[in-house]
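What follows is a group of structures, each given as structure tokens.
Throughout, read-outs are computed from the coordinates displayed, never taken from laboratory work. Keep in mind the model is a prediction, meaning the values are calculated, not measured. Cβ atoms are built from the backbone, for glycine too; each structure is taken alone.
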Structure P
């Protein structure tokens, strides 16, 4: 079985970040502004019709910020080959998928969404079960 070196695994992470940057610029170029009706529909999807638009916007900012910070922390710690970083990244990816599913009318996956999801699945699978698993072992850990 072949294994990935630190350099190869980090190159995979850098390629993933490059795809994210390209997708952000692509989405910014093609996006449309949100309307009041969009916010009302999002509140219905989240089951928070009783909240005011202001309180729902604050909730969405906190939720989006939490997912973004978890993703960033997971990515940095995965780059530093810290095993817990993989689990944080896995949490952030799953949270983002649920978040996007609830806002399916406004956030479509598109080509770049599927490519980034493929990268995320590869990174997490390689780190937990695949050819990069050895990079995330601790020094005193027993190999079975």
Structure Q
């Protein structure tokens, strides 16, 4: 043992460097660096946990983009229908102005369009009423 202490004393700086290198190696290999979570700001996470959070955020972002695309396609379809109605109404108006359609024929066309709209509204309204009646019947049967 005395020989060991004598060798350490003789090579003290080398011994300190070896001990310091060993402590540094232990420190770097035993403790994973941590950073603040991007999902939970108060939580510290490792790089693997941060990667999982990034994947989760990317998946949520992709879902949001898909929803956005569906909503934009829906709006585009609605605008296209609106444009078509305006084009038809404009063509009918233009034909009436040019005299290609008589005022009586134009009035008859408008009456037909109004009748079709009213019939479609009545059908939709009856379907809604049928659902309400069925719901009330189900509630009454459930109470019995």
Structure R
């Protein structure tokens, strides 16, 4: 009996969505059509606005059920993990005179062949971070994955 675990590249798909958008991501990974997803953009000096933008997009597009706490909780943890990647582990933006301009994706589904492994959420941010002066920012990327 093999103990090998088969899974799809869930995080890679979320990353391609944030980088390229839905159509190019699906052209590169057509077997990921089964996943639910949403994309969006957010720019702010306030990390709370970034978090709430992603949560709002996921709720409005019925990617999560806001009436089920574990779904909102899983999304929150995936967002925070992705934001830590963007901010290099220091969850602050405006307080240290940084601003972000980000594209984001949220993906939901069963990345494991064995459905008993349950559903997961992936959140990816791609964009810029830096001083709030045009041209003084650099690229950044963050990915967070959490089980529901």
Check: 35 is what came out when percent of Cα pairs over 26 Å apart was calculated for one structure; which of P, Q, R is it?
Finding: P
Check: Where does the value -10500 come from, among P, Q, R, when helix-only ellipticity at 222 nm (-39500 (n - 2.57) for each DSSP H run of 4 or more, over all residues; to 500) is the thing being computed?
Finding: R
Check: Which structure, out of P, Q, R, was distance in nm of label points 7 Å out along Cα→Cβ at positions 19 and 131 derived from, given a value of 2.9?
Finding: R
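One of P, Q, R was used to compute mean count of other Cβ atoms within 10 Å over residues 67-74, and the answer was 13.4. Which one was it?
Here the read-out was taken from R.
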